[in-house]
Structure I
Amino acid sequence: MKFQSVILLALASLATSTSIDRKRVVGQFNPGRHASSNSTPMQVGNGNFAFGADITGLQTFQPFAIMSSWGWHNFSLPTAPGQSKISDFTGLDWWTHGKLVNYNQPNPAEPLISNWLIQNPQRVNLGRIGFWFGDNANITEASLSETSQTLDLYSGIITSEFNVLGSKVTVRTLADPDTDTVAFDVESELFKSGQLGIFFDHPYPIANKFDAPFVGVWNATSKHTTTLQQSGNKAQITHDMDTTTYYTAIEWQGRGSMTGPLPASHRYILRPSSRNSDSLSLSVNFSPKPTRSIPTPNSVSKSSTKWWSKYWESGAFIDLTHTKASNATELQRRIILSQYLLAVNEAGHDPPQESGLVNNGWYGKFHMEMVLWHSAQWARWGKWEIFNRAIPGVYERFLASSVDRARDMGWKGARWGKMSDRTGRSAPGEINSLLIWQQPHPFYFAELEWRAFPTRKTLRKWDEVLTRSAEFMADFAWWNETAGHYDLGPPMYPVSENTNPNATITPTFELAYWHFGLTIASHWKTRQNLPTPSTWTHVNTHLAPLPIINDTYAVYQDIPNMWIDPNTYYDHPGMTGIFGLLPPGPGFNETVMRNTAEKVREVWDFENLFGWDFPLLAMNAARLGDAEQAVRYLLDELWMFDDVGMPVGGPRVPTPYFPSSGGLLLAVAMMASGWDGCDDGASSRWPRGWDVRSEGFERAL
């Protein structure tokens, strides 16, 4: 009966007013362009697959990527003796509290296999689709006139128009929500004169850490092969790259034929055969296996419109359009475009890489500590179907290898990796192997789901992942006999990743997060009428106190020259996360936190912040009651979103950097809903005079 009443209460909280005209708000921010960007495409996609378009609606002049969740490639293993197998990699041993522990780090004695494990696999650009202008080989974007491009956010359809060779070309670009299919509807008199067709090209991968704004190389034609098969109005191109093979299936309406490849290339041309038609509709599907049938452009159009309409009308929503301040309009623009781009790039069955499906960063791998910034917003905005595509599935899939990782290092439980591929293998790296703040993330996700769905199903769903996570956390903390408490580290890197790992001990954010995780672990057992292991309780109640220097929270205990040495106020200001992203925990002092927030504003190196640092600071300011400062952080001039909403990477990482977008939505959700223990009045969470209307949000932790 208790569970039933709680469920009814949760459902009642979701049944909030639906008075916001969401279509009106969304439609005000449909992005438009009149020229291609040199750095970002306009995209369509479904979270597992995305197509990036230039101003033509295809990829005619800018080779933006076509990317998927499944498209990965491995280069051949090294052939040097002792470095030709993955099992030849041995890592490095570090002294850790009196014993040698083997860490997954590049070994200078094994550089070839170490680098291979870092660089492989890398995510693949599946191809390029663009316009072919017949014998007019010198056509460039400068040859076009009257260019116009608009994305209708409510249907997920891009409409592009331009004039070339004396004729108008109109293009509709759209993606199927359920398959790796992109479709195009093209209208132009140029089809009648044979001056317009569609090309399909295929790049070869490259082992670059960052492959942006474009992915792959187009001049390594001898290193890979493509073959064409066609029948009637269907064609299939098979692309073989080393041990990777995938298939491009193309279907068009009307008569036409494929030819190619062109000399010294992997480019194929689709030419309509009829000179009586001024239109061409086609669907293009990418798959790791041959595809028998693919959706028609008409069915893709219907599915796309239906899916995006449902997406915008479901879950939570916020309307700032009744506020006349220009900064409210810009914040609303960022919110709406971020919601679209995250659905295109980050709604897949795996956690996304930092650049989503736009280009490659860190070889296309995803980072387990960043999963929170990418994916927590799905839960906070009530997009549970999307949230559950990857969460908790990724933890369930990676559990066995994470248990092995912890065991091999001498610890109990499951130690989550860092820079990962789809199998859960974490790439070697000093930071990769010494970072720990990804460890409590499952507790954050689980508690969000419990608050929305407080059922036995939720408890069972998360129990093993949380149990194994807590086992490691309790075992990793070490008892400091002299101090009489448990410390974290050394060796370790805190969230800022810029300290001496052998000197880093009891960092502020990690300590608070350890408390949070072990507390939720205990609650999870209690909710199931199960006992909490005594070691969890002992560690949680005897963790070291939060480190304080000069009445401010320090990066870690006894850090030298805090606030004096520039390295101490550089990178992520993780200390602010203990009262913002996290609720206050044991030993928290709000006065010290206010001092810390003020010091951060005064001296922190904002020019070198990463994108999620601004929402981290905004959540801290909001919880401290400074709504004006929270909004200033969310609109800081150093934190930019381009004309289509792509989060600009900044000086340290290429564009886009999607933790910015996820962090923005996480912070806005917190300000819209409030949090446990805050004043019920929304007016205190927004700048004075703002007219903010929201619906469907649960309270933040």
Structure II
Amino acid sequence: MTMEDDISWSQLLKHPIATAEHSNDNNRIAAATETLQQTAHQFVKVLNERAMLLANSAQFDAALHDAAATRTLIPGSGIGYLCMGDVYCQQGHHAAAISIYDQGLEAVPESDPYYQQLQQHRMTAIANNSKRVDFISQLPLDIVITHIVPRMQPRFYSESSCEILYVSREWQERIFQQSKGLKFSFGEEANTFKEGHAQLIQFAPHVQFLGGSLLDVRLDELFSRASFSNLKELSIICAPTTPRLPLIHGLQMVADSLTHLSLYECPGLQLRDIVETCPNLVSLETMNVDAIVPSSSSSTYPKVTHLALHAISETARSQHDNMVDILGRFPSLQSLKITPMPSSSILSILHQCCPHLQILHYGLRSSFSDDIIDVHPNGNGVTFVSLGANEEDIFNQDDVIGFLHVHIESLEKFTFRGIMDANNSYWRLANGKVRIQQVDDVPRPHSRYARDPTLPQAFFMRLDSIMFTGPELSSCHEFILWMISNAPNLNTIRLRKSYFQLDIANAMINARHLCKLEIFHSWGNGGDEGIERFLGYHIETMGSGSTLEEVIIRVVNLGMSRTPWIRLLARLKCLRNLKLLAGSISEDCIPVMEEIGQGCPALKELTLGHADCGLPDDLFKSLCKHPNLECLRIGAESLSNDDLMDLCAFKNLKQLHLPSIVEDDMLEMLQDHIPKVELIDDDDA
């Protein structure tokens, strides 16, 4: 005889079928069953009452447990289904309640005393589940349009449904009223503007930003279909087949409101076509547009404060007078970007052409949105300068020195990526100072500049960040030494590893406010001795008084054979942020990581690798003992489950940033141990 482990309570309440009769046992069995049924109904009644009391006390899990027990005891009764559905409704889970009510209506007969209540409660749940509370219309208007809608920043597409604009009329009106208006894109390959683009046409009066790509379509056909009266920003990528005159006509149709324009790959267009058609432009960015301005020298465009001319022709940029003429047409420029770079001689007259200039990118393309310094309406002098892009950009040393001295009182950030040509220079650099060459036939450049750089008061007092990543140290060694030696308030230095010669390292030691160091280790030999000298000073001499708080190392392969000085990082007592941005980290670095895990007492943030970095096994075991590490960023392609388990052993980790490929169960495990776990894409790593 076997015993059933799984006992159905509902079966216990049914009258058993007697196969034999003994005395009066059948009657007694029936009476016992009746007693069980009455007891069960009384038990269910009390259980149901307790479930509702628990739900009223917000103990919903316990209430649902009692409701489930009720259904188990008497599955043919509607009381259990009604109880469970009502608990879900109290939680606001109306969809779940509807599902339970439906199950009850199928399981119990219409004669059940709770059947009608199930129907009524189901209808109420359906009505409540259909309710939508429009919080936006209940909030103050200024709060919505100033703080809520701008944070959403949705970009709509001309053929998309734009669902957010149809939530309610109040919601739509508030989106329209926010200061930045609507952002729309008409796609990457618009093939016609004669038809389609229904959403864009419908909301045209509220569109302030519009972008997309044109092939052989007419821009004026789009703008003739609706009034784009508030369009402020337009960004278009053209093609050789894009018709020129319809493009100009289209610009003319929105010129009254247009203040920001970006045009890329428009070889048939000229600069004068744009500035004459759009008189209200404040910002203009072009690529492959002919740099030709009106022949009349009286035609100037003082409203333009931001100008970017990319991929200008060799003919245009090689003619000094032509470039001077172009820049002179924009006397109010605050930000200027030119690529490829024209002759460095332009630097000598730039302050005359553009007296309000504050940001200069000369040779390296970058979007205006990438500027790390904001322009100031009443600013005086250049604050941010980026010169050169590669070894093809050659600068005359006199031009650069003279230009920097014009802006010596305003310069805050400086980047140099080119080649410095000191041949036939009137000024020479030696031991961190500017000297005059003792050559009779070298012309004096003094008259082009505001002051003589050989004067004793030649310090860049506001300069706080410099970056040198050019290809050759020999051409700019003295220039780097001069800049570092004469910038007493530097707090950030970014250098290629091979530039760390001993004299440059000694100059960096004298930078008493230096807190951030970034080392580029992509090519070139040398620099190890200088780096060890610099780090050794902060370890041995400065000790706990070191100002160095952040170190960034960019290298293809991080290993002891190529970067033996990384062992010193573990001894920096004030280091708070360490970023090892490597393509791979070799196994021989594990002992160094163990030293970092036991040293660097101030370390709070650590970044290991970038994008698809390869990491050795057991790397995290060597770091997990660090007592103060709070934030860890990992740029590996993926991590093994063993690696993820090791991450749970970190004592005080509060933030963990991981590759996007992590299994759900492992992610849940990490979230149980670490307050904030974020998955990052390769682009963010």
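Coordinate-derived values only; no laboratory data. No experiment lies behind these values; they were computed from the predicted model shown. Cβ atoms are built from the backbone, for glycine too; each structure is taken alone.
Taking relative contact order in percent (Cα under 8 Å, 6 or more apart) from the coordinates of each of I, II, which one would give 14? Matching structure: I.
I have 3.0 for distance in nm of label points 7 Å out along Cα→Cβ at positions 337 and 409, calculated from one of the structures I, II. Which structure is it? Mind dumping the intermediate values first?
Working: I: 3.9; II: 3.0.
Only structure II yields this read-out.
Among candidates I, II, the computation of log10 I(q)/I(0) by the Debye sum over Cα atoms at q = 0.07, 0.12 Å⁻¹ that gave -0.50, -1.35 used structure I.
When FRET efficiency 1/(1 + (r/R0)^6) of positions 113 and 545 (r between Cβ atoms, R0 = 35 Å, to 0.05) is compared over structures I, II, which one is greatest?
Working: I: 0.20; II: 0.00.
Going through I, II one by one, FRET efficiency 1/(1 + (r/R0)^6) of positions 113 and 545 (r between Cβ atoms, R0 = 35 Å, to 0.05) peaks for structure I.
Please state which of the structures I, II yields 3.7 when distance in nm of label points 7 Å out along Cα→Cβ at positions 313 and 465 is computed from it. Show your work: numbers first, answer last.
Numbers: I: 3.1; II: 3.7.
So the calculation was done on II.
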